[in-house]
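S.K.: For reference, the structures are reproduced in the following blocks.
Values quoted throughout were computed directly from the atomic coordinates according to the rules given, and no laboratory measurement underlies them. These numbers were taken from a predicted model, which means no experiment stands behind them. Cβ atoms are built from the backbone, for glycine too; each structure is taken alone.
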Structure I
Amino acid sequence: MPLHQDPGSIHILTPEDIHKFLDPLSDILEKSVRKGAAVRFVMPFTKMDARAYWWNEILPAVQSGEVTLFAAFENQIPIGTVQLIKQMPSNQPHRCEVSKLIVHPDHRRKGIAGNLMQALENHANYLKKSLITLDTKTGDNAERFYKSLGFTPAGVIPNFALDTDGKNYHGTTYMYKELSAHA
């Protein structure tokens, strides 16, 4: 898919794109974690740690088809990403999962996260998925954001994960959204 100059244009990344954009992808992740994004990592977290994540975990998952990686672009550079996990247990062929919605701190509050989620949901519908699930830090702005997109809280697990500073635990809220498509 050709890359456009449109701010926030969304594209599905191929394994070759991950190679090509490894530095900006790593920059998005590293800077987001430094700003407190609850996306699994704790400080210290370096750009090399971010590179290892994209290279060792996401690249193989995209290559295998387990994950579809979406990226928002501005001036042909990624500024945000979200992952659609498609590989589910055999008794859940109708379901997919959102993972790691991250937007570079310099590009937040511009509608990019919403555009990424709309592309993800459109793709889930295309794949005939009828249920999207996710988890997010309880009480975080992301929880309110997902609710605004129609996700329903299913429950909270207290003390689920460490904050990025590694000092305190926070809860996680599991959420879901039913789609019109049926597998």
Structure II
Amino acid sequence: MEIVVLRLGHRPERDKRITTHVGLVARALGAKGMLLASEDKGVEIRIKEVTKRWDGDFFVQTGVKWREELKKWKQTRGKVCHLTMYGENILDVIDEIREEAKREKARIMVVVGAEKVPYDVFEVADWNIAVTSQPHSEIAALALFLDYLQQGKELKTKFEHAKLEIVPRRRGKEVRIRE
């Protein structure tokens, strides 16, 4: 399954840390890349640096025209999941999304907003999904969605060519440097 995150509403002066974290969560939890509707090379550089050190085949593209990207995605039989607290509860639709993904060997675009998301997104999305109907973080919503979608399998992903590797410990910290 190919998963790509489309980040909307990024305000460079205010959201660079949050958007960077959206990208890091997407990368760590199995997405192939992130499209950012705003131009912010700083976010792009930071995520690429992490990918270089920690491994993975993750891309970041900034300054995309989101309406065009959504249209192209849908034309190539991709499905769109929009994360919003106004959507259907994730527990009510996740099995349907997983089944659709298996049937179609789906490409899934996950739309994550920052500020008010244009109504067009609600209309074009195959699913408008809520992890809760309370105010919450888009980072948390993305992490929960990716985990539920992949049924926890992404948590065991090995990054074979990482230059850095965390060694799991009950106490303390250990980071192994690999050459």
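S.K.: Any idea which of I, II comes out highest on relative contact order in percent (Cα under 8 Å, 6 or more apart)?
M.R.: Answer by largest value of relative contact order in percent (Cα under 8 Å, 6 or more apart): II.
S.K.: Of the structures labelled I, II, which one yields 19.9 when mean count of other Cβ atoms within 10 Å over residues 34-41 is computed from its coordinates?
M.R.: The correct label is II.
S.K.: Given a value of -13000 for helix-only ellipticity at 222 nm (-39500 (n - 2.57) for each DSSP H run of 4 or more, over all residues; to 500), point me to the structure among I, II it was derived from. Intermediate results must be reported in sequence, preceding the final value.
M.R.: Working: I: -8500; II: -13000.
Only structure II yields this read-out.
S.K.: Tell me which of I, II gives 1, 8, 16, 20, 21, 18, 10, 3, 0 when you compute P(r) over Cα pairs in 5 Å bins from 0, in percent.
M.R.: Comparing all candidates, it corresponds to I.
S.K.: Same structure again: Where does the value 0.05 come from, among I, II, when FRET efficiency 1/(1 + (r/R0)^6) of positions 74 and 170 (r between Cβ atoms, R0 = 30 Å, to 0.05) is the thing being computed?
M.R.: Derived from II, not from the others.
S.K.: Out of I, II, choose the structure whose coordinates give Rg and Dmax of the Cα atoms in Å, for residues 42-105 alone equal to 15.5, 38 when calculated.
M.R.: The read-out was computed on structure II.
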